[in-house]
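Any read-out appearing in this document is the output of simple, stated calculations on the displayed coordinates, not a laboratory observation. Because the structure is a prediction, the values reported are computed rather than measured. Cβ atoms are built from the backbone, for glycine too; each structure is taken alone.
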Structure I
Amino acid sequence: MAQNRLFYAVVAVALAAGCSRTPPAEALAQAQAAVDAGDFAAADSPLKAVCRAFPDSWEAFYNLGSARLAAGRASDAISPLAKAVRLAGGTEETRPLEALAAAQRLIGNPDAAYFTLKAVEEKVYRKPWLLASLAAVEMDRGNPGSAKAYLADALEIDDGEPTALFNRAVLFSRPGPDYDHPAAARDFAAFIFSTRASQHPEMKAEAVRRIAALDASRPEALTEKLDMLLLAAHDTRLTLRERLVKAAAAVKADWSNPAALAWYVQLLREQGDSRLADLNAGRGRVLFPGDERFAVKAAGAL
């Protein structure tokens, strides 16, 4: 839910109740203004006033808990979110449960988060985003096999589900039997490119950081494979088309390697395919920020 829509449900409750008292309306306005400004701490006091005005509204307590969660106060968010869950118990609403699970996870209680998400599953069966969330909690609980199964299920339903792609990449990039460098880099890249620029900014920053970490710790066998492909991609004895195929294979083998992507872009420009070259240069700017090989050239520059 977008931050500026956080209080829509409570406003609807106030109007439905025919409430004309000024204090709750002022509190809602103050809370909305604080959220719009990104100052979630300032929203706390007016939101508590809204809860006092509407003690039976799950939306009121959900908003208070969500604001505390956004302000980095996960422990303080537990109580209002738990009350929101109780008040919404007879409905199909899942947002209080989702927020409570997020708070439980942040305070280091993944077991509680798991069972909270299982309660969500009773209301919304086999939703990809929910399966991806369960996978993340299972990783926290030290159950990578179960996490892998949840992610496989989520991506079978929707192979572009962003949270599932991100979480599978995290699983594949962790030390252990599931470690898979190329798959992790591929999934991080797919996660970034499958979402709009404004979506999941913190997760995208984390994905870029993890791609850089993968680039710095490439397994020897993969390094040898990439070296072989890139040597062929630079071999002028081959046709340009053959070199392009080798460069594309290098990119596909490891999305964490900026050299492969940069050379692929260069060969595309030599071939005269400016559209595809610009597309992949844009990908390079996102995946490898600061790498001058992907910089936009000024008009008229060679």
Structure II
Amino acid sequence: MKTIIIICVIMINSILVIGQTKYEKADTLYHLHKYKDALKEIEADISERGFLEDNAVLKTKILMYVDGDKCFETIQAAISAFPNSAMVYHERALIYFEMRDFVNSVIDDTKALELCQNDSLKFDILLSRSSVYHYMGQIENAITDCRKTLELKPDNIYILNNLSTILFDQGESVESEKLLLKIKEINPKFMGAYINLGYQKLQLGKYEEAEKYLQEGIKVNSEDAFLLNNLGYIQHKLGRSKEGISNINKSIKLVPKNSYCYRNLALIYFDMNEKDKACENAQKALRLHFSDMYGTEMKEFTEKHCL
């Protein structure tokens, strides 16, 4: 049966590129994560049709996974060729975001909004810029952009989820929870709602409520690694540390490189007075670049308790 399934997948992937233009083939291959093949097709499309907005942007997207330097060169060339293209400016904003150059990302998305006449693209730009503002700590700007995107798509669960997170960071926990509960009504299978409800209740010290929401999520998907990780830490807080460790280890089996799992294990073992295991897991978290994503907590932990 497994062999038949694999063959079917290969056949479907092959069928997808039959009868398509070179641009469409490149786009299909890009979404199949076949980046080198996609690059060949988009280069052929540019040779055939010329350097246009659509193929310039797609080439940039592909090169992000193939060659970072050429990726930036391509989008710079596109900016010069199409100085009034909202799509091109937005693409460069996304690249700046990946480079963690938040200031230029906001500048480009702001320029893209000025040029944009398409509501679908405007939605993408506002959603992107709100996330950048959030990273920059400009919470009011992030909230404003989220609310503008909701004017375009009132029931979009991703915007509601983003806005909920931003509002919680602003101390608006009641409105944040209402938005997450609304998401559950719109799409009960969206795991982000359960994860964020659990996380927010954890931060508020309401461990029983946190566990309740996460257990609801587990009923929807018992193999969601992030739910299992958060559930494990909350169970520790509720005095059920062995059960918690078991769930975190299940999470690690599903996503072995999630540094936050090892952070949680380090804190749990430390609370259990098992210092060696605590330090071992703190070091694992650091090796998996915990500090790059979540700050200095584990670095400070090891300096204080493990040296």
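The maximum of distance in nm of label points 7 Å out along Cα→Cβ at positions 117 and 221 over structures I, II, that is, the highest value, falls on II.
Of structures I, II, the largest value of Cα Rg over 2.2 N^0.38 Å belongs to I.
When distance in nm of label points 7 Å out along Cα→Cβ at positions 133 and 293 is computed for each of I, II, the one that comes out at 4.0 is I.
A value of -25500 for helix-only ellipticity at 222 nm (-39500 (n - 2.57) for each DSSP H run of 4 or more, over all residues; to 500), calculated from one of I, II, originates in structure II. Comparing volume of the Cα convex hull per residue in Å³, for residues 141-188 alone across structures I, II, the highest figure is found for I. With respect to FRET efficiency 1/(1 + (r/R0)^6) of positions 29 and 149 (r between Cβ atoms, R0 = 25 Å, to 0.05), the largest value across structures I, II is given by II.
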